[in-house]
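Here, each number is a calculation from the coordinates, and none is a lab measurement. Given the structure is predicted, the values throughout are model-derived calculations rather than measurements. Cβ atoms are built from the backbone, for glycine too; each structure is taken alone.
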Structure 1
Amino acid sequence: MRTLDTRVFLVTRHHGAQDWLRLRLRGLQPILKTHLDDLDEIRPGDMVCGVLPLSLAATLCRHGVVVICIDVDVPEALRGQELDACTLDRLGARLTRYEVSACPWTEGNQA
């Protein structure tokens, strides 16, 4: 749940994703990061939006941070290209909240 002191971080190096996120988070004043170098600056209750590695998302969730990811099904022909906000819309990009936890892998718990 957002409170007045909740900070919102946009974590992406892609300009199209930055623009797309800003449009969806109107009214908020997000802090733009191309990379999360210092996790100590993020506190419980903050919101981190972007495309994050699972291990980072798990760490953030464990510390009470709200993790919101951009989900988009990118066709193979567009992979590796910079996508603008209009293209992300056309591809059906959406924001999804994730709650991630790490489960250590051992030989005994193989799927």
Structure 2
Amino acid sequence: MRLKRLFYAVRPAATLHWLDTHPHGTPPMRLQELLAEVDIPPTLRDTMAELISVKSVTRELGEGTVPRVIADYISVHLDQPVPVDVPLAPDAHARAADTFRCLVTRFAP
């Protein structure tokens, strides 16, 4: 497998993990910060730090076997059931509409 693809799975897994422990915040955009703010095993932290380091100096990481510690982390955090009975904040729809209008105004051609 192309190792660069791991980042496309680790980021959402780490984001869900972060949201589980920080339910009222906004997750960091940088993967390093995101991983720093969640409780992960040292082996996962070290493995991810190594991959991030290699990725910072080359566009392609090549192919290889997915490290077990990363595969397990992705499985744990992406294979969770989606809670469907969680109530939205009373102003959630209005905030979403305001945000959407702001983004359209800002980025529309």
Structure 3
Amino acid sequence: MPREAESPIEARKAQLLRGLMEIALLRLLRDEPEYGLEILERLRRDAGLNVAEGTIYPLLHRLEKGGSIKSEWRIDPSGGRPRRYYALTPLGAEELEALSGEWRRISAALNTFLEA
């Protein structure tokens, strides 16, 4: 079945979501390493981002390639399957601090502007 064309509004929403997802993902990994599907679930549940499963792994790989996060394979002690866990690096922590500050500044200014 052919895919329906995305409306311009939906395309803009998707673009905005991609930018927010990076900040949210770095924040999520600040506390402890997580594996892919848990990251996806927490972004949906805790950050309120409607993230598609197919978008999380390219973002994880891009952030790892850029040095913001690192990954390692772990085997669940209870006999589960191996999972790749992702953790924040010192560079990622610096980026999170800078992006969070910029997000707060921009969102406060934009909220004031939109309410005027």
Seminar exercise, completed: helix-only ellipticity at 222 nm (-39500 (n - 2.57) for each DSSP H run of 4 or more, over all residues; to 500) gets -19000 when computed on, of labels 1, 2, 3, structure 2
Exercise. When distance in nm of label points 7 Å out along Cα→Cβ at positions 21 and 93 is calculated for each of the structures 1, 2, 3, which structure yields the highest value?
Worked result: 2
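When relative contact order in percent (Cα under 8 Å, 6 or more apart) is computed for each of 1, 2, 3, which one produces 37?
Numbers: 1: 28; 2: 37; 3: 25.
Derived from 2, not from the others.
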Exercise. Among the shown structures 1, 2, 3, from which was the value 30, 19, 13 of semi-axes √(5λ) of the Cα gyration tensor in Å calculated?
Worked result: 2
Seminar exercise, completed: The value 19, 16, 11 for semi-axes √(5λ) of the Cα gyration tensor in Å, for residues 29-84 alone, derived from one of 1, 2, 3, belongs to structure 3
